[in-house]
Structure 1
Amino acid sequence: MVGLWAVGWRLTAYVALLVAALLLLQGVAVALDPDTLGYLTLAGSAAACLAAWIANWVMMSTVESRPPAALGLPLTARGARDLVTGVGFGLALIAGTVLLMLVAGWASWSGGPGSVLPPFGSTLYMSLLLVLAALFEELAVRGYPFQLLGRAGGGAVAVGGTALVFALLHGANPGVGGTALANTFLAGILLGILYWKTLSLWLVTGVHFAWNWAMGVAAGLPVSGLDVGRRVAGITVDGPELWTGGAYGPEGGLVLTLVTIAGIAWTARTRRLSRDPAVVALRPPLYREAGSRMAAAEGFSGGPEPDRIESEES
């Protein structure tokens, strides 16, 4: 078992690498285009993704002696399928949320300017930006840190710990409140269980991206308090803020709470999810110390059977 000292210094090194890479690469992006300072842009998002990749690559290569693909990003047909599956699941979650608000009479099709398709170029730009934003957050939070926490303390520690960090990272968003933070934590739990049961960062990135895209670009609703400025559908929300989230968007309301809890319950119990054999073959950090015990989806019924992998010295 990895000791607290080992976990502590590895997490500290990872965070230091991530912050240093972010400052350096974001500085380069601003130097190339000073007008992007303070704005969410493709260049800035790409720089953030590269910084997260560098931090993960350094820790995986030098400390764990494993390729970064062992975190769940293999360039395989299974990886592509996982990405598509994740997108479908994310779309279903937000579609269910909007549908419940429509049925309750708290949302309606406005038929106004928002129902007119925005320019293709601007929609594509925002979609690419949301892909990069989702990939960055998944790499940064549910990449190496998740693997290390899972190896040291099991699935509950990895899922709960990264979900807490995920929620805290959204604590400065405009209009954030208690319900919004709770929903972000629950979303982190959902993504964490999905990752634990599949070891596919492609899948959780797909869910994360589709969640934000369906909410912001498709439905035209705020995403974590932010207006993405693009609307494919003209959905107007006019219901109790406690349930709909008000200006923060659905992530600040109890409707999404119920949908996310339902998603967690299904994800935790389903047997339709399995770990990518290509990732397992790379022996990610989760497997290095605890062998078959850590390979099981502990605490989540319906998980995959333990994979028989011999433990190593850490």
Structure 2
Amino acid sequence: MRYIESALGRLKLASCVTVASGTFGLEYFRLRDAAGEPLLPQESLGAYVSKTITYEPKAGNPSPRLCETECGLLNSIGLQNPGLKGFLQNDLPVLKETLHIPLIVSFSGSSTDEFCEMITAMEPYQEIAGFEVNVSCPNVEKEGIAFGADPEVIHKLVSRLAAITDKELIVKLSPNVTDIAQMALAAQEAGASSLALINTLWGMAIDWKTGKAMLSKKVGGYSGRGVKPVALALVYKAAQVAKIPILAMGGIHTWQDALEFIYAGASAVAVGTANFIDPGAPVKIAKGLHDYCKANDIHIRDLIAKVK
């Protein structure tokens, strides 16, 4: 995979392909093809990103909380997770035993102090290579406005987190903002070592026969093929101002999709909704990128932000 080696700030990646938080369980690594070989060899991935955890356990939203649309997927899972304590006691040992690629832990808090308490608790664990800071959740200090919607709040939060950790610090930005470049700059200036974008867009579906919303919470996060043009544009805009690497996601289903994001300015890509359609998608994407680069005798790093 030497043609597609990359890096996210402090974290070296043997492959520029990763998986998006909450879309890829460890069970996928147990899948086998017809010959009995692993369908998803870990070596095809540069890192594994965990499902987002919160300080306290969350049961998630009531069903229905998933809905297929014409060009993607709506979800309103509600960050179902075992909480920080449950993750460290039960999930992290399993991840440590299973993974031989870098582990990036995605986490979110409801206040700046909560974010800091969580990263302080996780920092001593050597099996954690980096953190993905999910700033799309409501900030109780700002009357429920998402952390990622205010550059001053992002700067304050990331400044405090950067002072605590020596690990890779990835700030995952929300697309539901007026100016993504402003948010990217705020995170960079505060000490983020890389960025991740995009998180899901707001979306909704209604049954025209009954007038009933298809999700219990009415509005949810929209991902999949339909968001790709938006994601590409936002990655490009962020890359125009940010000097730190970008982990891009949003509608990536093929290696050609991934290559577009590299041209737009991404140093690595994460496969999300495609995993639900084809569990082998990340491996196919990594192989496609590798074969393309090998055939053209180029390295993936040479194509970053080279859109014409």
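Where a number appears in this text, it was derived from the coordinates with a stated rule and is not lab data. Because the structure is predicted, anything quoted here is derived from the model rather than measured. Cβ atoms are built from the backbone, for glycine too; each structure is taken alone.
Here helix-only ellipticity at 222 nm (-39500 (n - 2.57) for each DSSP H run of 4 or more, over all residues; to 500) has been calculated and equals -8500, so which of 1, 2 was it run on?
This figure was derived from 2.
If distance in nm of label points 7 Å out along Cα→Cβ at positions 45 and 181 is computed to be 3.5, which of 1, 2 is the source?
Of the options listed, only 2 reproduces it.
One of 1, 2 was used to compute FRET efficiency 1/(1 + (r/R0)^6) of positions 237 and 277 (r between Cβ atoms, R0 = 35 Å, to 0.05), and the result was 0.20. Which label is that?
It traces back to 1.
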